[in-house]
Structure 1
Amino acid sequence: MTNGACCTGVTKTRKILVGGQQVGIAFLDQILEKALASESTSEEALKAILLRELKIFNYVPSSAEEEYLHGIWAVFVKERSRRNERGR
């Protein structure tokens, strides 16, 4: 029996910097992909996608939402830049 349609029972976690601390984020690659695949170019819309997806797979305390968003945004911007450079 599996954990659901999206899960094989093994969760890959990657660490990002959140509020000065390393925090493990489950499904970070999938979260980033969702935002990278978005048609939206607005920073506000992309941040909303990232935070929504982050909260689907990870516990994000409401008191720390801004720190989590800042951390995942930094990772997103770096990944988007890397892909843009690679695509040139």
Structure 2
Amino acid sequence: MNEAEIVGLAQNAILMIIQIGVPVMMVGLVVGLIVALFQALTQIQEMTLAFVPKIIAIFAAIFVMMPTFSIKMTEYMEFLADVIIAGNPGGG
């Protein structure tokens, strides 16, 4: 395995991390913006109000999206196993 193949596998791994992480982070961002807007409108400056809804929303998003995440990760692991067995990264 040469340097270009290793870089290609690293790029695929980073892309997988982005595909799995971005939906959850977007949920956290949207909930955070809603909570911040609510706090600005009502002038409630409670610290737990900023964190608890985001944590609950992120856990719910992970729970809902877990089947999709597991499918993506299984496909990527099968790709990595094929690369290891064949000895070359072959596409992807």
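Please state which of the structures 1, 2 yields 41 when relative contact order in percent (Cα under 8 Å, 6 or more apart) is computed from it.
Numbers: 1: 25; 2: 41.
The correct label is 2.
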Here helix-only ellipticity at 222 nm (-39500 (n - 2.57) for each DSSP H run of 4 or more, over all residues; to 500) was calculated and came to -32000; which of the structures 1, 2 was it taken from?
2
One of 1, 2 was used to compute Cα extents along the principal axes in Å, and the answer was 44, 30, 21. Which one was it?
1
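Given a value of 0.30 for FRET efficiency 1/(1 + (r/R0)^6) of positions 42 and 66 (r between Cβ atoms, R0 = 30 Å, to 0.05), calculated from one of 1, 2, which structure does it belong to? Let's see the in-between values first.
Values: 1: 0.95; 2: 0.30.
This figure was derived from 2.
Each value in this text was obtained by applying a stated rule to the coordinates, not by laboratory testing. Just so we're clear, the structure is a prediction, and the values are computed from it rather than from any experiment. Cβ atoms are built from the backbone, for glycine too; each structure is taken alone.
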